[in-house]
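Chemist: Next up, some structures in structure tokens.
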Structure P
């Protein structure tokens, strides 16, 4: 049976996706503010170096497509707002084990994870806003992502991935997507353990 790239990625990463969601439990009813801040530290520590690595791998004709999807600055703004420390993000530990992105298939496979997170963010952003009495975009900007443009940005990603990734790179796209989910799981799990957070 033939699959389109996005359907294949969704099916192949389902187990890793669920494992990460269960580890983080972002829709929990009770969540100490300091644990939320520590989680954002962890996300910044993965997203910032991931974006730097991906930027080196994205073809020139897709540079603006990628740049419009950077989110490390949103995490930096959230951490500054929540802690009052403009240097908080820069002090966060950074992940040094990132998925290989040496082909267009691997780039889009890994981007699938990072872009797909914006879909869940539509539910997480208002949830944390209620928990921590935040205004939209202040302290939850990362999860709010593209805001009302989330659907159109995701559709544009789907369409671009389908056009850019040749069928003979579908397997490596899947490998990169799984590696990204698992890398995030391991990195954020370690950050939570170091901060004393529990699910």
Structure Q
């Protein structure tokens, strides 16, 4: 669902792998995932109205992980197609199966390793911020335009843009995998305090 929303929004935003275009990619994909995260948070919490920060983290990370799986599958399939050389004039083609398998495995392994600090944690931050912005109420458009959400939402957008921007190497990826966890742990800590506070109030 987040991929579909992203494709729709992407028609209206400039995207490329230079710095400006990378921010366009970051905005489109993170907004698409955040919208779907909000829909699921609202649906799951429609009855008990428990819009907890930890719920936002969990649902956001699930949406982000799902997005990453399908995106990786797309990259792998594209790599598979690139290994096929088709001559439409004579309807002949060549296929290097061994090299194709190597290229696909490299993508799968690299994205698997780096997944710990990309889509899942980026969207978890957005989900937590939406729960904070909603203030225990249904997440609506005003939640997306609130300061608590926008202040946090700039983090996944920026990290995503830097990830897609064609500069740096392995060290850049390592740093970018670590940085979002500082924000995520802040929300985890706030979420635990939120639950403890509610439990204490219930026992008083």
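Any read-out appearing in this document is the output of simple, stated calculations on the displayed coordinates, not a laboratory observation. What you see is a predicted model; the values in this text were computed from it and never measured. Cβ atoms are built from the backbone, for glycine too; each structure is taken alone.
Chemist: Suppose you compute distance in nm of label points 7 Å out along Cα→Cβ at positions 42 and 106 for every structure in P, Q: which one lands on 2.6?
Modeler: Answer for the origin of the read-out: P.
Chemist: If Rg and Dmax of the Cα atoms in Å, for residues 34-73 alone is computed to be 12.3, 41, which of P, Q is the source?
Modeler: Among P, Q, the structure yielding 12.3, 41 for Rg and Dmax of the Cα atoms in Å, for residues 34-73 alone is P.
Chemist: As an exercise: distance in nm of label points 7 Å out along Cα→Cβ at positions 82 and 130, calculated from one structure in P, Q, equals 1.8. Which structure is it?
Modeler: P
Chemist: FRET efficiency 1/(1 + (r/R0)^6) of positions 58 and 98 (r between Cβ atoms, R0 = 35 Å, to 0.05) computed as 0.30: which structure among P, Q?
Modeler: Structure Q accounts for this read-out.
Chemist: A further question follows. Looking at structures P, Q, which one was percent of Cα pairs over 29 Å apart calculated from, given that it came out as 20? Walk me through the numbers on the way to the answer.
Modeler: On the way: P: 20; Q: 32.
Only one of P, Q returns 20 for percent of Cα pairs over 29 Å apart, namely P.
Chemist: Still on this structure: Given a value of 2.0 for distance in nm of label points 7 Å out along Cα→Cβ at positions 50 and 122, calculated from one of P, Q, which structure does it belong to?
Modeler: Comparing all candidates, it corresponds to P.
Chemist: Quick check for you: by mean count of other Cβ atoms within 10 Å over residues 18-25, which of P, Q is greatest?
Modeler: On the way: P: 14.6; Q: 17.4.
Evaluating mean count of other Cβ atoms within 10 Å over residues 18-25 on every structure, the highest lands on Q.
Chemist: Right, here's the next one. Who wins on relative contact order in percent (Cα under 8 Å, 6 or more apart) among P, Q, i.e. which is largest?
Modeler: The maximum falls on structure P.
Chemist: Determine which structure produced the value -26000 for helix-only ellipticity at 222 nm (-39500 (n - 2.57) for each DSSP H run of 4 or more, over all residues; to 500), calculated from the coordinates; the candidates are P, Q.
Modeler: The value was obtained from structure Q.
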